[in-house]
1. Supply the structure label, taken from P, Q, corresponding to Kirkwood radius over Cα pairs in Å, for residues 122-441 alone with the calculated value 22.2.
2. Suppose relative contact order in percent (Cα under 8 Å, 6 or more apart) works out to 13; of P, Q, which structure was it derived from?
3. Here helix-only ellipticity at 222 nm (-39500 (n - 2.57) for each DSSP H run of 4 or more, over all residues; to 500) has been calculated and equals -15000, so which of P, Q was it run on?
4. Of the structures labelled P, Q, one was used to calculate distance in nm of label points 7 Å out along Cα→Cβ at positions 258 and 538, giving 6.0. Name it.
5. Have a look at P, Q and say which one yields 0.98 for Cα Rg over 2.2 N^0.38 Å, for residues 506-593 alone, as calculated.
Structure P
Amino acid sequence: MERSYWTKALSARTTRRRALVVAGGAGFSAALLAACGGGDSGDGGGGTKDSSGLLTKPADTSKQAKRGGILRRNVAAEAPSLDPHQNFAPVVPFYETVIGRLLGFKPGIMANASEEVDGDLPESWELSPDKLQITFKLRPNTKWHPVAPVNGRAVDIDDILWTWERFSTVGSQRGGLVNSVNPNAPIISMTAPDSRTIVAKLKEPLVYALSMFGARENLNIVPKESRETSVLDLRSKMIGTGPYYIADYQRSVAINLKRHPEFYDKTSSYVDEIHYPIVTEYSQMAAQLRTGGLYVPLTGTGIRLEDVLGIKREVPDIGLYQSNLFSAGNRLIFGWKTPQLLDERVRQAMSMAYDRDLWIDVWNNAPAFEKEGLPIQRTWFSSLNRVYEGDEGWRLDPRDQKAFGPNAKYFQHNVAEAKKLMAAAGFANGFEVTSTGPKGNDYGVNFAKEMEVRQGMQAEIGIKFNNNPIDYQTEFIPKYRDVNGKFEGIAYRSGPPPTSSDPVGVLTFWYYSKAGTSFLGFDAANKGDGSGDPKLDADIKKAQQEFDVSKRQAITQDIDRYLAEKMYVLQGLGGATGFSMAWSAVQNFEAYRGAIQNTHRVANMNWWLDDTKAPLKKA
């Protein structure tokens with residue numbers, strides 16, 4: 001019988017502690033660095049060079065690209081709805097690939113991903129000198145997908161205006177963007193002075209104003225035919241202007257895409273079709289990858305890092321690539337109807353119960369990769385949880401206590417001190433709490449194992465969990481995800497912030513009391529009234545309107561330090577250098593890197609299939 005993840009974690013912890021004890025004396029510091037991922041030299045203790053001989057180096061082979069073929073990926077869960085304004089986790093890849101928006105993000109080519117905005121439906125845009133108006137000029141003759149009821153017609157201004165009206169009425173993130181819904185939200189109006197111009201008026205200057213128009217869960221442009229659900233019901237049919245369209249959707253079986261023949265960028269979108277079988281069992285997905293039924297496991301529902309090395313040895317034609325992205329895990333959010341959780345000492349204790357280095361060792365399989373000579377860089381995540389590239393100067397790593405300051409102690413694994421905090425709060429013997437999360441694979445095939453490890457750590461300070469797995473769409477979203485913490489117990493929440501991937505947008509989304517349904521629902525006095533934290537609100541507001549980058553970075557870092565004490569949420573624990581896998585036939589893999597809001601579109605547009613390589617070329 002397979003050992004549980006928590007049993008394996010305990011074994012890993014014992015091994016590490018034994019190494020420290022054996023080292024002893026003057027060797028203690030060196031052993032600690034080796035066990036916990038090295039020092040702060042920037043190479044994460046694993047070095048920067050690969051001595052394993054296992055890695056495939058990314059290469060831009062676009063000049064040799066050939067069109068055609070079927071790319072085979074996968075999704076792990078049934079889409080509860082295809083509605084692009086409802087923010088359902090399993091359909092995020094299709095928001096990016098199928099739907100168009102007013103802005104997108106530039107890809108990184110053989111370099112780090114870019115968070116710089118780029119055009120999508122508009123060919124140009126302009127921010128007014130007072131930063132209160134954005135004027136978008138639409139591309140001429142942009143076409144909808146060639147499916148009924150739009151049948152490839154040209155996008156017109158009424159489509160854009162209807163999208164704004166619909167999003168303002170039913171969009172799950174409308175409270176964070178639409179001023180008529182929330183008087184503190186940034187967008188006052190969107191109007192059309194002529195047939196090719198959209199004007200967005202803002203309540204006040206906002207540093208992430210442009211990037212919020214490119215976020216994949218915000219203003220996804222939909223056809224005006226969807227005014228009548230009898231004509232086009234967006235819950236069951238997704239139509240857009242993106243590089244691929246949904247040609248066939250068989251529930252519980254597969255979602256199949258075809259190339260959009262009228263997409264405005266004619267220099268990419270090499271494969272003819274992309275097939276996404278719905279594979280809910282991890283073992284089945286791994287087996288399909290081994291045999292060539294899948295070419296690339298979908299990011300987030302892919303091969304577990306503990307299995308990567310074995311698969312690479314078993315099937316050499318599957319390439320192993322190093323990724324600069326880190327595995328963060330899900331956020332643990334608090335239900336503010338739970339009296340025990342109102343005391344910040346309890347939340348601090350819960351954070352200190354986490355052994356973040358152990359998490360990285362177990363979840364990211366880091367020691368095994370290092371043993372093979374693969375370069376590994378580790379990091380811990382603070383309250384400003386950033387999981388993409390280019391975050392230098394914004395996010396602080398709590399391992400660096402000098403830079404982070406005294407509140408870094410709340411990220412250190414210290415069960416003894418955590419128990420003292422619990423006792424001071426009146427819970428020396430711990431307490432029981434309900435733990436809620438989606439019961440299926442909506443958060444990926446590894447979600448249950450993640451909960452097992454994290455809750456095993458919390459049990460060491462006396463917290464007992466009553467697991468409450470529920471349906472994602474009908475129960476979790478309306479009763480836990482979108483209710484500002486108005487529930488009992490704890491819950492887990494995944495996903496990047498839809499409002500903007502800008503650091504200030506991240507802080508606004510989670511911590512700003514006027515952000516709408518995304519706000520975590522805390523209050524500084526711990527009364528459970530959801531009134532927010534006045535200091536935090538003021539600092540976030542200041543950052544929203546500070547256009548000097550260095551000054552804005554300083555504000556966000558101060559906020560990060562402050563949140564370390566308050567612990568209004570337990571963000572993902574941390575991670576290490578990731579490793580992804582793709583069959584050798586998939587060219588340009590990892591050569592083109594999308595922004596966090598654009599990873600799937602960039603991949604699907606720039607990968608191509610070389611039929612002289614496996615699994616297309618049979619042995």
Structure Q
Amino acid sequence: MVSGGRSRELARAIRSGGVLDALRAAAEIRRLPAARVDPRPLLNIVADGDALARAAAGYALGRVPGAAVDWALLTLLEADDATLREAAALTLSERRPWSPAVPALRREAVAGGFGGMLAELALDDWSRGGLADAPPFARTLVRAGPGLRVAQVVLQGRIDAGLRAAGAGDGGGLATLVVHLSKALGRRAEIDHVVTVTRAFADEHAEASHELPCEPIDERSTIHRVAFGPDRYLATAEMWPHRREAERALELTLRRLLPLDVVHLRFADVGTFAAARVCKRLGIPVCFTLAADPHVVIRNAERSGTLSRETFAEADARDHFLFRAHVVETMLGQADGLVAFPRQEGESDLNELLGIDRSRRSARGIRTVAEGVSLRTLDGAARRTGAEPAAWRDLRAAVNDLPRARAGLPLVVSVGRFHRVKGFHRLLEAWAGDPELFAAFNLAIVGGNIEHPTAEERGVIGAMREVGRRHPRARDGLLLLGHRSHDAVAELLHAARSGVPGAVAANGVYACASDKEEFGLALLEALAVGLPVAAPRTGGPATYVEDGVTGVLVDTSSIRDLRRGLSETVNLREDETRAARASALVRSRFSIDAMAAQLTRLYAELAGAERLEVAA
């Protein structure tokens with residue numbers, strides 16, 4: 001007789017709880033020993049539940065053997081709803097090969113898209129007898145040098161050594177971080193070499209070449225690019241149908257780079273998913289930066305009323321919530337080391353959203369590591385003498401295109417990639433809809449490929465145009481500066497702080513209106529140059545922004561509260577004691593070198609005792 005009291009309780013959450021409740025319950029059932037799972041309630045849900053319940057129940061059954069489960073998953077695989085087919089294909093990919101499902105998987109694979117990728121995944125793993133059963137590749141012990149060899153895989157965005165296009169597409173702060181981190185790690189005596197693996201593609205509009213297979217960053221750090229998919233830029237979401245090519249390209253590259261002591265992965269994207277599978281086959285230790293994503297997004301969307309059981313299928317077709325949650329769950333099980341961001345609700349989020357209790361041994365190896373900014377870049381921008389920086393000349397030209405009365409106003413400045421989660425339309429609404437804020441400040445938004453936008457960037461631009469239709473005067477003070485090199489971003493932050501004679505007054509403010517910020521590198525950079533900040537109340541910023549002192553924490557989902565936060569931030573802008581305090585905080589705790597030191601210690605531990613002695 002099956003003892004499945006806990007699984008039956010969780011099945012009730014799948015049938016009638018919220019979206020996050022259902023996905024969390026399914027993940028917990030999968031972590032239970034198969035003998036302790038009563039499949040009957042889950043099979044009943046597969047037969048007659050709503051889309052969320054059926055998908056979650058099918059996923060929950062993934063570790064439970066038996067013909068009844070196989071046939072239930074086949075029912076989902078043949079359903080009209082794409083969400084159900086994707087859940088079934090994902091679940092079947094982790095089960096033993098079962099011939100009755102092969103025709104349906106082949107049909108789905110031929111159809112292509114995200115569901116086709118998952119069906120292809122199942123067929124690939126079945127053809128090799130199952131990934132879980134494949135023996136790991138024997139790691140070579142031949143060393144290229146005395147120190148650690150580290151790789152980080154980041155396929156999204158535009159990454160080049162000079163960070164000339166980091167703010168275009170999907171890269172943003174992540175692209176900036178990995179390049180600066182590569183340099184900082186390479187400066188450490190314990191590190192032999194750092195390789196950042198990213199995607200190769202042609203881009204006729206880019207200032208940097210993304211086609212070079214290898215590009216040096218520094219003496220002991222390089223970029224290696226892997227080619228897959230069409231020879232053009234791909235947004236992160238567009239990469240999933242090319243998972244098989246990406247995985248093959250990553251395996252060839254990582255094999256060539258062996259020996260590797262650790263591969264660092266971030267985010268629940270195709271790069272992490274494919275690279276984790278390759279590392280498992282090659283026997284390379286993996287470090288994973290753990291963010292409760294998409295869990296936080298789901299929770300916030302449910303709280304705001306934009307996501308419910310009734311709308312789950314539509315949202316999942318766009319954002320693939322179930323699969324991304326699966327990637328995080330998989331990394332929790334596979335990763336040899338886990339890195340978490342400092343968060344105001346960090347402990348409770350790990351427990352509530354991911355089921356991690358850090359007081360138990362099951363949470364071993366989770367290190368809290370703050371992200372860091374390059375003080376060298378920020379200080380270099382401040383020390384420049386002679387001719388006016390190019391970024392300042394561009395800013396002056398943009399201000400000259402505004403009505404004459406707008407010249408000489410201070411800035412509200414915001415930096416980020418053009419993605420809907422960044423909330424630029426809300427920031428524009430908060431500023432343009434407030435007569436005092438509009439009269440006193442110009443709004444400068446730095447980021448996005450304005451001339452050649454991706455689909456996501458077009459959506460952000462469209463949302464801002466809609467705000468402009470409600471507030472026609474916004475165009476008189478809005479400076480859309482587009483993406484800039486990271487050096488230019490540093491110069492623009494200093495411009496907002498010190499002013500640009502004849503164009504921008506000193507003592508501006510920085511604003512971040514994001515739905516969520518796991519940490520917030522641009523916020524740290526703004527604090528480092530002395531700008532007061534308006535920042536999201538949730539996530540990482542609350543761990544370093546002193547509310548009412550160095551900045552103001554706001555509910556960024558509320559235009560009213562965002563406007564309040566901007567107004568209160570304005571009151572802090574001429575306080576030099578505040579500016580010095582904020583800058584000192586970043587310099588003492590949030591430099592890229594401090595981050596590199598913490599990660600180096602973790603990498604050495606993951607490399608094992610024999611490497612730890614060498615690294616010491």
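Quick note: the coordinates plus some simple rules give every number you see, no bench work behind them. Since we're looking at a predicted model, the values are computed, not measured. Cβ atoms are built from the backbone, for glycine too; each structure is taken alone.
1. Numbers: P: 24.3; Q: 22.2.
For Kirkwood radius over Cα pairs in Å, for residues 122-441 alone, the value 22.2 is produced by structure Q.
2. Working: P: 23; Q: 13.
Derived from Q, not from the others.
3. Structure of origin is Q.
4. Values: P: 6.0; Q: 4.3.
Attributed to the structure labelled P.
5. Numbers: P: 1.51; Q: 0.98.
For Cα Rg over 2.2 N^0.38 Å, for residues 506-593 alone, the value 0.98 is produced by structure Q.
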